[in-house]
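No value in this document is a laboratory result; all are computed from the given coordinates. Remember, predicted model here, so these are calculated numbers, not experimental data. Cβ atoms are built from the backbone, for glycine too; each structure is taken alone.
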Structure I
Amino acid sequence: MLKTYSLIAFLLSVFCLSMLVGSDSEPKEKNPSRIAIVAAFQGEMDAIREEIEGEEITDEISINGVKFILGTAYGKKVVFFTTNVSTVNAAMNTQLLLDRFSVKMLLFSGIAGGVNWDLSKGDVAIPAKWHYVLEGAVFNEKEDGSGEYDVIEAPWADFKYGNFGMIHPLDVAVIRSGLEKPERKAFFEADADLLKLSAKIAADINLRNAKGEKAVIKVGGVGGTSSAFLDNAKFREFIHQAWGTDCVDMESTPIAHVCWANEVPFLIIRSLSDLAGGQKGLNEMKEHAEGAKHNAAKMLNDILKSLD
């Protein structure tokens, strides 16, 4: 009788384990290696897929509620997915992508706020490197009325970017294979070959910005990411002065960070839907998001088409 009960208990445990595991625990695919086509939200992804011609979808997989669409585009094996908005979602779901699928490179397309006065709504920024905006510390003002802050003295407290009132930015501490301990990193760099290809395509593509003029496509430069939506003229100026930033968003740097940690080449394309607070009156993202989404998507499409 004990043997019977033991067998039943064993079978129940196996059944429960299989129910817990489900399709989400399938092992990482080995081949073929895919190009990840990524956006933050569905509207950006819709624009990407509208611009891509002749895609063929072979499968859809949901992992932890995130949908991954597998297929081919221009003869290349791809996986489409949206991270969802926010720094945490971007990091968490990009790592989920890399854990589950064999990804040889990541291409992102979407909208952003402009913090460089040389760029207008509808222009395109393809930064060479990405930084965090709000990584850092927040301090009290000194009680002496000087307007200065009680800044802590510590080995990590290297506030080389100055401060915006109580906000004192810092470089993020990072680690990956090959490093013995965490080190502070200012920027996460886009793939050099993808940047070269972008520059070549930018010379020939014809895009229009919100003014109806030929859109500027800046390949190179700096992008920044904040965990908060930015729509403040003074903070916009601080960001540009501190890092030389061209555009800001809520996903790119965590994606770049995860790609760096996993040694996956990436390129992030952002078209400006607004000026992150530099405008007069209310933010104009709603009016210009559609055109910006498609400008970024058209760049991604031409890059994808041109890849070997």
Structure II
Amino acid sequence: MSHGSPNIPQAVPLGKDVSYPKGYDASLLFPMPRLDARLTLGLTTLPASSLTLPGALPFQGFDLWNAYELSWLNAKGLPKVALLRLKVPCTSPNIVESKSLKLYLNSFNQTRFETVHHVFDLLRKDLALALGAELELELVGPDQFANETITEFAGVDLDKLDVEIDSYQPDAAILKLKYDSLDPKRGSISETVFSRLLKSNCPVTDQPDWACIQIQYTGPAIDHASLLKYIVSYRMHNGFHEHCVEKIFIDILKQCSPTTLSVYARYTRRGGLDINPWRATFDVKPPTIARSARQ
């Protein structure tokens, strides 16, 4: 595990053999405090309204979860399926460990519910309790599946650069501006770049987590080669999706001093779940919800 990874509680089900549930069981959800990882970045979980206090969060954002394997039984015992979409605010005290969410959702498989509204209300109640905050929740039924479109990130494709890579652990010092402070060409620009080469590893199982990432900013031009090298440097880093995106945001903010910044990652699914963290300065509009082909 790389330096700076949060401590993982022994009770966490990730990476362990766990019996699949036979019926609905909310106790399967395993909350994990965001604070542990944020302390490694010098952050606390103070809400945006407390920005005048030292250590308050310098970003807004959410974690978008898509669950593709949700099923339950109706009152007659007939299986139903849906896609579950969760939008968790970055100010929630906790995240939910991904395997525990998978097990929790699987506990619905052989449980009968009178209506889909009962499923929705139970999901919202249980997840809000585990996260310590309210969240946005959507059930996408089969009659809506055709509306689920694939949209790739737009902007400058950093992956087309021909660069030499020699570092596979994140180091903020890799990030460079395109022009130094005395160069007359230095000024403020607005641009969007993306890469499909973000890879990190689960801090518990060491399994690879693959993602595409889009970075939008206004400020001094960032050297594209250094930004690609920095993104690739996460390749051997152990960290949860949310923490990796927050670290990328903080490193760019500190090293490159943009006036606005947005970092949005779409991780590929594992265990029927994909996680898409977004962090941005407070003057940036939320991104359009979509998924990439690799998800």
query = Of the structures labelled I, II, which one yields 5.0 when distance in nm of label points 7 Å out along Cα→Cβ at positions 69 and 157 is computed from its coordinates?
reply = I
FRET efficiency 1/(1 + (r/R0)^6) of positions 29 and 181 (r between Cβ atoms, R0 = 35 Å, to 0.05) - structure with the largest value, from I, II = I
query = Where is percent of Cα pairs over 27 Å apart largest, in which of I, II?
reply = I
request  = For relative contact order in percent (Cα under 8 Å, 6 or more apart), find whichever of I, II sits highest and give me its label.
outcome  = I
task = Please state which of the structures I, II yields -10500 when helix-only ellipticity at 222 nm (-39500 (n - 2.57) for each DSSP H run of 4 or more, over all residues; to 500) is computed from it.
result = I
inquiry  = Can you rank I, II by distance in nm of label points 7 Å out along Cα→Cβ at positions 37 and 245 and just name the one with the largest value?
reply    = I
